[in-house]
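Chemist: Alright, structures below, take your time with them.
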Structure I
Amino acid sequence: MNYSLEVENVSKTYSNFKLDNISFAVPKGSIMGFVGENGAGKTTAISCILNTIKKDNGTIKIFGKEMSDNSTDIREDIGVVFDAINFSQYLTAKKLQKVFSGIYKDWDNTFFKNIINKLDIPLNKNIKELSRGMSMKLAIAVALSHHPKLLILDEATSGLDPIIREEILDVFLEFVTDEEHSILMSSHITSDLEKIADYITFIYRGKIILTEKKDALMYEYGIARCKEEQLNQLDKEDLIAYRYRGLQVDVLVSNKKAFEQKYKGVVVDNATIDEITLLLVKGGK
């Protein structure tokens, strides 16, 4: 398999937090959801990937190359959107077009104008006059207009209304129709990831706790609802995590069909990404 991004045994230590030998990879043509609670290490990991902070050890390869401070060719192929727009509040979309056409060698004015029109972004309004939704759409338009191959998104849809989020998700899906393109998307809105992600990576307290295909999580994983005496009868290798909920115990399993066949009478429901996250983070092992 060919990868746009490969993170292998990367660590970064602070006085109160450690990114602990994390490893994951984003295949070309795919969207990787990056999930974890606040403080789990998502932004630190993304900063290491972008080389805006120096990792302590490990390797990060983008398109098969390690990025240094001088790797302008790699940066040309990356588009980045954070949860807060970082442009001057007194610039307009039209002025941004002029600024970035002088920064990126592959900046495409025609593409920028087309996506601005598609997303109904006003061309001549100062950024400070735009709503958060419009500001984020503008940031995404800028990130796409130099034709990157890898998009890195850190909570880019956070705080947006459902209609604007749907517009933006459609843009992301269109982006990865090119099999050379990929997206790493950190988000608390797991329903967005359920719609568009191909893979999900879960991070907790600086450690990667699971990377899995989204469809496997949605259609093969499940949550068994059982009583405590039933829990005690389960083989440990058949459960990933469990959590007490009053008199009921929720048990995360990786193959709900096999589990149902082995344990007759135990109800196994489909699992959402939120439920899986909660069990992985808060559940017993």
Structure II
Amino acid sequence: MYGVVTRNEEELAWGEFDRSFYEVKDVTGRASEPVAGAVNMISCFGDTAAADARPELVPVSEDGERATRERPYFDWTYVCPNRDEYRAGILEMVEDAATASGDVRLDDVGFPRGEYCHCEVCEERFAASEYDDRPTWRASVITEFVAEAADRVPGDTYLTLHPDPYPGHLYERSGIDVEAIEPHVDEFVVPLYDTAYATTYWIETIAKGFQSRLDTPFSVELYAVDVDIDDLLRAADVAGEYGESVLFGYDASNARAALRRLTAESNDGVSHGE
């Protein structure tokens, strides 16, 4: 099964795709109206525009380093998951998206990295919490958010996972306790992005790791922008052995061309890669 991830509403109806994900809010903060007939997708705590407008929302490390796109390792700016007003706005957006289509994908869920957050709000809440260690407390914050969001979704709840299946890594990095949030999630999505896919062994390694780790189904999302069609198909062939579906991100035209070639080869009785 193949799907598309797009910001362009007209591409949702293209017949080559079995399922469609529509990006309602992205990490820049750009937002659009949710649509029917697609899984509406929301970047939860990646929001450069909100953080630029209200710098106090940005997570802070113990050393005072802010989780902004100007820092190494960050491609966008984050918002602290403990900021109630912002969080309430995201949950309202989830509810609106669910009303439009029934299904919602939660993207960019979690703390930015393991050293965050030590802002004033987080310090106060950790001190007042029942937890003795910060990692356990962080995980409780994220699990609670996922549960609150899922309660607003009458259909399927999807959640994007950082592509690191090694036990403990998601917990340490983002505060995501996989076992705790699985009851609230119907399907995970694992982005395995490359600009070339010249090799595919690493796709198999990571996808196999998630297959071993998760009880919940997951799909693999590939990057389709300016990727050679043959390379994209090879990557999809590997990902499809492990994922519930293969999703193509942000270049529906290239993805459609790849799937048309795949269909043509199948009709000729030739399997791709033989």
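Any read-out appearing in this document is the output of simple, stated calculations on the displayed coordinates, not a laboratory observation. The structure presented is a predicted model; accordingly, all values stated were derived computationally and were not measured. Cβ atoms are built from the backbone, for glycine too; each structure is taken alone.
Chemist: If distance in nm of label points 7 Å out along Cα→Cβ at positions 134 and 158 is computed to be 3.4, which of I, II is the source?
Modeler: Details: I: 2.3; II: 3.4.
Of the options listed, only II reproduces it.
Chemist: Quick one: helix-only ellipticity at 222 nm (-39500 (n - 2.57) for each DSSP H run of 4 or more, over all residues; to 500) came out at -9000 when computed from one of I, II, so which one is it?
Modeler: Working: I: -9000; II: -11000.
The structure behind it is I.
Chemist: Starting from the value 14.5, 42: which structure in I, II was Rg and Dmax of the Cα atoms in Å, for residues 142-245 alone calculated from?
Modeler: Details: I: 17.8, 59; II: 14.5, 42.
Source structure for this number: II.
Chemist: For which of I, II does mean count of other Cβ atoms within 10 Å over residues 14-21, calculated from the coordinates, equal 13.5? Please report the intermediate quantities before stating the final value.
Modeler: Numbers: I: 13.5; II: 17.5.
The read-out comes from structure I.
Chemist: Once distance in nm of label points 7 Å out along Cα→Cβ at positions 22 and 38 is calculated for all of I, II, which comes out largest?
Modeler: Working: I: 1.8; II: 0.6.
Top value of distance in nm of label points 7 Å out along Cα→Cβ at positions 22 and 38 goes to structure I.
Chemist: Say we calculate relative contact order in percent (Cα under 8 Å, 6 or more apart) for every structure; which of I, II gives the highest result? The partial results should precede the final answer.
Modeler: Numbers: I: 21; II: 17.
Largest value of relative contact order in percent (Cα under 8 Å, 6 or more apart): I.
Chemist: Right, next: If mean count of other Cβ atoms within 10 Å over residues 102-109 is computed to be 12.8, which of I, II is the source? Don't skip to the answer; put the middle values down first.
Modeler: Values: I: 12.8; II: 23.2.
Matching structure: I.
Chemist: Still on this structure, I have one more. Using distance in nm of label points 7 Å out along Cα→Cβ at positions 166 and 190 as the calculated read-out, with 2.3 as its value, let me know the right label among I, II. Kindly include the intermediate steps, with their values, before the conclusion.
Modeler: On the way: I: 2.3; II: 1.4.
Considering all the candidates, the number was obtained from I.
Chemist: Now for a separate question. Out of I, II, which has the highest value for FRET efficiency 1/(1 + (r/R0)^6) of positions 182 and 198 (r between Cβ atoms, R0 = 30 Å, to 0.05)?
Modeler: Biggest value here belongs to I.
Chemist: 14.9 is what came out when mean count of other Cβ atoms within 10 Å over residues 126-133 was calculated for one structure; which of I, II is it? Mind showing how you got there, number by number?
Modeler: On the way: I: 14.9; II: 10.4.
For mean count of other Cβ atoms within 10 Å over residues 126-133, the value 14.9 is produced by structure I.
Chemist: Starting from the value 38: which structure in I, II was percent of Cα pairs over 30 Å apart calculated from? Don't jump to the answer; show the numbers that get you there.
Modeler: Values: I: 38; II: 30.
Derived from I, not from the others.
Chemist: Any idea which of I, II comes out highest on distance in nm of label points 7 Å out along Cα→Cβ at positions 54 and 262? Spell out each step's value before the answer.
Modeler: Values: I: 4.8; II: 4.2.
Largest calculated value belongs to I.
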